[in-house]
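Listed next: structures, encoded as structure tokens.
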Structure P
Amino acid sequence: MRNSRTTRRRRPIYVESRMRVPMEQLWDATQDPDEHQRWDVRFGSITYLPKMEGEPQRFTYATTVAPGVTVGGTGESLGDRDRPDGTRWSGLRFWAKDRRSIIDAGAGYWRYVPTDDGIRFLTRYDYRPRWGRLGELVDRVVFRPAFGWATAWSFDRLRLWLEEGIPPERSRDQAIAHATAVGGLVGVFAYQGLVPKVWKVDQDEVAIWQGLGLSGSRARKLVRTVGAVEAGFAVATAARSGKRWPFVIAMAAMPTLAIGAATSDRSILTKAFNPGSLGIAVAALAGVALATRDGRPSGRRPLRTAPDRQPDVEELP
């Protein structure tokens with residue numbers, strides 16, 4: 001009885017993306033295992049097993065979940081169907097004997113629904129986690145949200161490939177470069193704001209403002225204020241990393257701050273880790289983040305909730 005209640009609490013993962021491409025092009029990119037593993041981040045490799053007459057097509061899959069840790073499983077196709085209304089679907093079951101995998105067994109499908117401006121490409125799937133109650137908790141809090149995001153990110157990566165001709169490998173590298181640049185910017189502004197300014201009230205920072213004519217007490221207050229602004233900007237940059245303005249502000253602010261510091265004391269520009277060298281590094285990170293902002297996959301773009309009723313896996317013939 002407990003197991004049935006637990007199963008009802010699990011919410012199937014749903015992802016939908018509009019693909020403005022011909023049906024056959026989308027079908028080939030999703031059904032060919034060599035093409036599939038190029039854009040789907042959930043699978044490091046997919047290998048079809050020899051098929052016997054009358055038996056479903058089986059395959060093995062493997063995913064690297066951490067450096068040096070690869071988990072694998074097995075799946076089988078439930079067949080694919082062309083329907084009279086022009087839609088298609090492809091279903092599968094999957095399971096993993098590897099005890100390191102949180103997924104015990106599951107099933108799902110892909111649906112291809114033609115529209116006036118493209119194809120609704122959508123998936124719905126669910127699985128049973130292992131590891132007992134701990135597995136249920138880890139799945140609900142960590143793994144299922146992450147797996148849903150990875151599915152959505154992969155769907156958008158596929159869309160960029162088919163609609164805009166951006167190879168999955170390139171969009172992956174661009175996403176990594178963007179995330180690295182944004183992470184660097186956030187880290188620099190958060191650290192520089194909170195540690196030397198808000199917490200320590202660095203005397204060199206105070207001296208810069210005193211050199212501009214402020215008293216000691218006002219200079220210390222202003223240093224803390226500037227630190228709080230920098231920390232707030234770090235949060236804003238992380239929250240709005242898809243926008244242009246955080247990176248434009250960072251690129252414009254750093255030379256301004258360096259010039260302001262040099263106005264107070266020119267010798268500061270010859271010290272280690274001075275405002276000039278720091279400004280160049282931060283401006284470069286902002287430039288990379290700005291250059292890689294467009295044309296990268298986003299897990300936020302696909303739909304995560306069905307706008308209409310979609311069948312359960314068991315309802316599809």
Structure Q
Amino acid sequence: MAYVQANTNGRLHPADEPSIAPLNRGFLYGDAIYEVWRTYEHVLFAWEEHWARLERSASALFLTIPVTRPGLLEEIRKTVAAFRSRVSQVQDIYVRLQITRGGGPIGLDVALADRADYVLLVQANPSLPPEKLRSGLVLSQARSLRRNARDTLNPAWKTGNYLNNILCLREARARGADEVVISNLDGEITEAAVSNIAFVAGGVVVTPPTGAGILEGVTRGILVNSVARAAGVKVQERAIRPEELGAFEECFLLSTTKDIVPVRSIDSYAFRTGDNTITMTLKRAFAAYAADYIATHRSKLSVPGF
């Protein structure tokens with residue numbers, strides 16, 4: 001396994017070394033939240049947007065963030081430096097922050113928790129093989145399970161409980177797919193296991209609204225609010241049903257770690273891929289947005305490089 005650097009409440013250690021107690025509520029109950037950042041050219045990308053979502057998740061779970069925003073930035077830098085001392089020539093970095101309610105006696109009552117704690121994980125940012133980027137991912141619709149409803153465990157909260165996504169992805173992988181497409185209880189398409197989803201019809205991007213029950217993806221938000229406009233592409237947020245898939249010419253996924261990724265097919269539905277697509281136009285526009293962000297934020301959000 002590739003090396004992963006950990007930081008538990010400020011203590012640096014290899015990630016395969018135990019660092020939390022068996023009574024930790026994140027381990028026992030998934031009573032946790034998390035957030036993921038990535039770097040471009042040694043600069044943390046969308047720092048404020050991810051922090052704001054972390055605060056929303058913490059508020060929804062009545063959970064205290066045990067580190068300040070400036071303090072977290074310094075801990076990330078310290079952890080990246082430790083990673084760099086063990087692994088050389090890794091360009092882009094993946095940073096995951098996991099916050100749990102803490103430990104305490106066994107029991108569901110949150111009053112049993114002692115204090116919130118955190119773990120930082122730093123590794124190389126995962127990248128797609130070039131051939132996958134050219135040909136596009138293969139997706140399959142989940143058939144046995146649906147997305148959690150917003151009035152149960154809201155998918156907008158980035159919590160430590162991903163069992164719904166895991167089981168849906170397991171089903172799609174069993175059919176040979178790269179990723180899964182999950183629908184909500186009303187039969188509307190929501191998202192993939194770890195990515196938002198969008199389609200293209202007549203030059204317009206169509207993506208499920210947050211009301212369908214999706215994670216409020218940072219990359220999705222940047223696309224909707226900035227990148228698509230800069231590329232001259234219109235975006236429509238509306239409910240999408242599986243029976244509409246044949247009407248779309250393109251499909252793509254959006255995530256922090258991989259930004260915009262083309263999709264080749266969803267089960268029997270095939271989509272256009274290649275350089276002359278709206279998808280790749282948007283991917284290039286996103287790269288330009290990231291480059292501008294790096295230039296603007298390098299002095300404040302840089303992390304150790306090699």
Structure R
Amino acid sequence: MNNTIQKNSFYAWILAARPKTLTGAIIPVLMGSALALLDQKFSWIPALVCLFFAGLMQIAANFINDLYDYLKGSDREDRLGPERACAQGWISPYAMKWGIAITIAFAGIIGLILIYYGGWNMIWIGIASIIFAFLYTICLSYYGFGDIMVIVFFGLTAVGGTYYVQALQWTTHTTLTALACGLVIETLLIVNNYRDYEADKESHKKTLIVRFGKRFGEILYLSSGWSATMLMMLMLYQTQYSIGSLGIKVPSIRIYWFTALLPIIYLIPHYLTWKSMITIGTGKKLNSILGKTSRNMLLFGLLSAMGMILDYLFPYILS
């Protein structure tokens with residue numbers, strides 16, 4: 001155990017929470033809320049509640065991952081990724097179980113507020129989030145289903161839930177934004193599995209990269225970022241309807257230039273990071289790619305949200 005970190009100390013819990021991963025919780029809420037603003041449905045209180053709920057559930061998922069990978073023996077001495085709290089002895093397994101329970105309880109209490117805004121359907125989203133947090137580490141990530149669940153949870157559930165609790169509707173743009181967000185966050189998992197390819201093979205953890213090879217992982221990383229950007233480009237226009245003087249629905253097209261085009265900037269650092277990943281290939285140096293990918297994810301989220309905000313403001317600027 002690292003003697004500089006006292007067992008079960010506050011600092012040990014901070015390390016176990018992995019603050020750098022919280023961008024994965026922030027980005028979906030940011031994009032879902034920006035989309036609600038674009039559709040003139042934004043409400044800051046449920047948006048803030050979603051942010052706290054998503055952040056707590058991300059921390060709970062990190063705790064669960066830390067504990068169960070330790071119990072399964074996946075966190076070995078030759079681990080290439082960042083050190084884990086249970087494996088290093090910073091937090092005891094018993095304390096980690098309590099940490100998981102308390103964090104989920106706080107998330108659940110905060111999440112109950114969303115029922116007031118989104119109705120009883122929000123309970124199912126909360127239950128699904130808790131189930132995902134456990135299933136991902138306990139079994140799904142070991143059989144190659146982790147990638148799909150990241151897109152479903154960080155995309156459709158997180159973005160869609162954030163939007164729905166404010167707008168009380170689901171649109172085509174909701175689906176596009178949610179899938180784009182999920183694909184971008186998926187790049188972080190791809191790097192993680194790419195780095196751990198050899199270790200995962202030895203521990204029989206059948207990630208997609210273990211199943212299909214590192215070259216597949218390289219293609220998947222690049223294509224996930226490109227696909228996310230292409231999905232945002234499909235947000236270029238939206239058909240809206242108004243009631244005319246004769247009581248007939250009149251269609252009109254609204255163009256969202258900023259929403260569709262600003263995220264393209266993300267492709268520059270995404271491509272450069274991909275090139276660096278291939279150049280490094282193996283070893284602990286790939287941890288630097290994790291940091292760059294996290295930065296790129298945040299950039300994508302900010303560019304997408306900024307585009308939606310600008311498209312929301314544009315008509316008011318022109319008037």
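Where a number appears in this text, it was derived from the coordinates with a stated rule and is not lab data. None of these values were measured; they are calculated from a predicted model. Cβ atoms are built from the backbone, for glycine too; each structure is taken alone.
Below, the figures for the structure above:
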quantity: Test item: helix-only ellipticity at 222 nm (-39500 (n - 2.57) for each DSSP H run of 4 or more, over all residues; to 500) calculated as -22000, pick one of P, Q, R; calculated: R
quantity: Winner on distance in nm of label points 7 Å out along Cα→Cβ at positions 144 and 200 once structures P, Q, R are ranked, highest first; calculated: P
quantity: Value 71, 40, 16, calculated as Cα extents along the principal axes in Å, for residues 96-255 alone, assigned to which of P, Q, R; calculated: R
quantity: Given 31, 55, 12, 1 for P(r) over Cα pairs in 20 Å bins from 0, in percent, calculated: source structure among P, Q, R; calculated: R
